[in-house]
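Several structures are given next for inspection.
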Structure 1
Amino acid sequence: MRRNDEFVLTALLSLNFGLVFLDRNALNYMMPFVAPDLKPATSQIGLLAGATALSWALSGMIFSSVSDRTGRRKRIVLIATIAFSLLSIASGFATGFLSLLLIRFALGAAEGPILPLSQAIVADEARPERRGLLMGLMNNFGSNLVGVMIAPPLLVAIAETAGWRAGFFVAGLPGLIMAVLILLLVREPERRAAIEIDAGAPRDWGALLRSRNLLLCMLISCCMLAWTILGWAFLPVQFVQGNGFAPGAMGGLMAVLGAFAVVSSILVPGLSDRIGRKPAIVLFASLGVVPPLATTFSGLDPWALAPLLFLGWTASGTLPLFMATIPAESTSPGQLATAMALVMGVGEVIGGAVMPVVAGFAGDGHGLVAVMMIQAACAVLAALIALFLIETAPFRRHRPAAA
């Protein structure tokens, strides 16, 4: 096979990222079982999540830069996949907080390069007219299917029957199988020639930091990653404590959100190939205000609330656009992975590590409604920032001038 089949390639790399998401979130799903054994303080639980996010962001930027300099994408993805799988298994051998912290920090470092380098491979191989769709599938499909819909019930069931250590062992094994598939089925892509690059596209770190689109994507990333993580972390609490829903209804709604995210991974990026990246982000990020506002103020029962959650959770489909597609279309081939890792890394640190802590303190002082309002504000701010993006969709850039 002279060239990677773009759909097979995207499916394989998306499922691999789904396993990354599973292994990263396995500790969250099994913390009720880990806590009685290792007895971490509440602050230590937060530190475990923060350490993973920090090492994820730093390693993503470092190894993406290495990949851009050497042209090696597949090799780094393959090594990282083996490493995060083994480290997930190693989590099951932790004997205390410190050992678990070190393992999870290393896990984040192993997982950090996977997404930007996988997106770079897809960008290298995708046809311009399908780039938004395929990069959306790469980013959101596997992560939500495996990491959100399948992982929670599977890992909880294993932890209940065989213990939390067995849960980590099982979580790590699929990645080793995926590494074999990547070795056999993915070829190292050629340097990207199919992606159209403006003559003034950035070609060094200084130029990257001066690129209007990349700076705006970093800001949007901070807002929308905060929106996403605040939703996953605090909507379950709002459903039960604020709305008075039964735990079973809460679990059902969260599973529905995972299904909505899978749909959005196809809908929003695919639509951006037709209407443009900028309009898609502005429209769907704006809809991100619906879940927190409807959950807090509508007074609806769970299943009447579900359609509004579906409408608003389409905002999750914007993530691959500002984290991958626009950076890929706004920079030079020699810094493709670095540009995406920079956007993802800044968003991971600010939106993924800092903002949940800020929102948590706000919730302590003013109740869950404060957290929901911060989530809604993040969506509004992202939509406003997106108004200043320069359109990069190929069909918009190549549209012939009117006679």
Structure 2
Amino acid sequence: MKHILITAYDVNPYQGSESATGWNYPYHLSKYNKITVVTRENNLPEIRRFIAENQLNVENLKFVGFDLPVWARFWKKGARGSFLYFYLWQFFLSISFFSKRNEFDVCHSLNFHCDWAPSFLWLLGKPFIWGPINHNETLPDYVLKGLTKGELRKEKVKQIFKWFFWNLDPFLFICKIKADKILVGHSGVVKRLGLLPSKCVLFNQIATDVHKKVDKNNHNGFNVLFIGRGLLIKNYLAVLDAFKICLENTMISNEELSISFVGVGKNAKNKLLTRALELDVEQHLSVHEWVGFQDIEQYYLDANVFCFPSYEGAGMVIAEALSYGIPVITIDKNGAAHELTDDCAFVISSSDKDEIISGISNAITLLINDKNKYKLMCDAAYSHTEKKLSWHAKSKAISNIYTTIL
């Protein structure tokens, strides 16, 4: 059995997104390999609690805490300084494990998933996998116009910051050269980093648990769902505009149509309520500022279609929606779009606001009016999740990559 050293800065079994990848990938990989995960010390209590509560078999899985000394991290407060600390954490972690390098067959830098921060695991001289790594591409003008001056300034600084590391960081250059395989979240990563295609595996970090199949055709009415923080990069207002068009084009009564926005926060809630009044759709709208991770399931169970036209490099909610048998509508600029197929999702190929809104409304209208098409897409969503997007399936794919580089 291969012994894999994994670095995962963010691990929490009780949370989603990046925290979920830090837990689920190592846990499922331990079914095929002996896994040692190095993470931050403050992640260990929740990991141990989850293992104990669920009485999990973790004989092939070990979590080790590592942090810089207190005197060397006094300047880090919450999210402030997290990138610099992550950079230093990776470097000194690799130095710390150098004397133990012969215990491991493969080194794998799992998360953060950002592609502008290098890993230093190549220092151990073992076969080295980097990723999944990812980034958000530059936003289109219509999204940037919606930002405040402060938000726009922050976005520009962020892009300059990324450009600096992509082009001028010598350690990022070395990391690209030394990595045996690089898991890239979308094809834009290969272009931005100038990676050798032969080293790259197209592999977005999204994955999910497999859920019990529910017959969506038994629903009363038709619910359109969006889940995510209310950031303009997620393009959530386009979903509401598309819903307005659907009200005019569907074959069912307007009273049966509803739209839900979940976890968007206070600022986005106010924007949605204002826009709903302008569109005269407020009676169809429900907005929830925040919902606990453990309470999100009911919204998926009540939904008929999931809209996520985000410009992000990923989107764990896409996989989650599919796992509940919900057809997905997204855009090709979303990094996870390549993980989808036409039989369970609509992928709109455009960055134009009006074309995206039209594409969303057409897809929703089709699903409402064609019940047979809708049923086939619901069934395909379950099947696609189980075969391609489950933690088990994607971890198996990573384990196979380990084998290819040995």
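Structure notes:
- Winner on FRET efficiency 1/(1 + (r/R0)^6) of positions 185 and 289 (r between Cβ atoms, R0 = 30 Å, to 0.05) once structures 1, 2 are ranked, highest first: 2
- Which of 1, 2 yields -23500 [helix-only ellipticity at 222 nm (-39500 (n - 2.57) for each DSSP H run of 4 or more, over all residues; to 500), calculated]: 1
- Among 1, 2, structure where volume of the Cα convex hull per residue in Å³ as derived comes to 142: 2
- Read-out FRET efficiency 1/(1 + (r/R0)^6) of positions 33 and 353 (r between Cβ atoms, R0 = 35 Å, to 0.05), computed value 0.90, structure in 1, 2: 1
- Distance in nm of label points 7 Å out along Cα→Cβ at positions 169 and 377 derived as 3.9 - corresponding label from 1, 2: 2
- Label whose coordinates, when relative contact order in percent (Cα under 8 Å, 6 or more apart) is calculated, return 25 (choices 1, 2): 1
Each value in this text was obtained by applying a stated rule to the coordinates, not by laboratory testing. Values in this document were obtained by computation on a predicted structure and should not be read as measured data. Cβ atoms are built from the backbone, for glycine too; each structure is taken alone.
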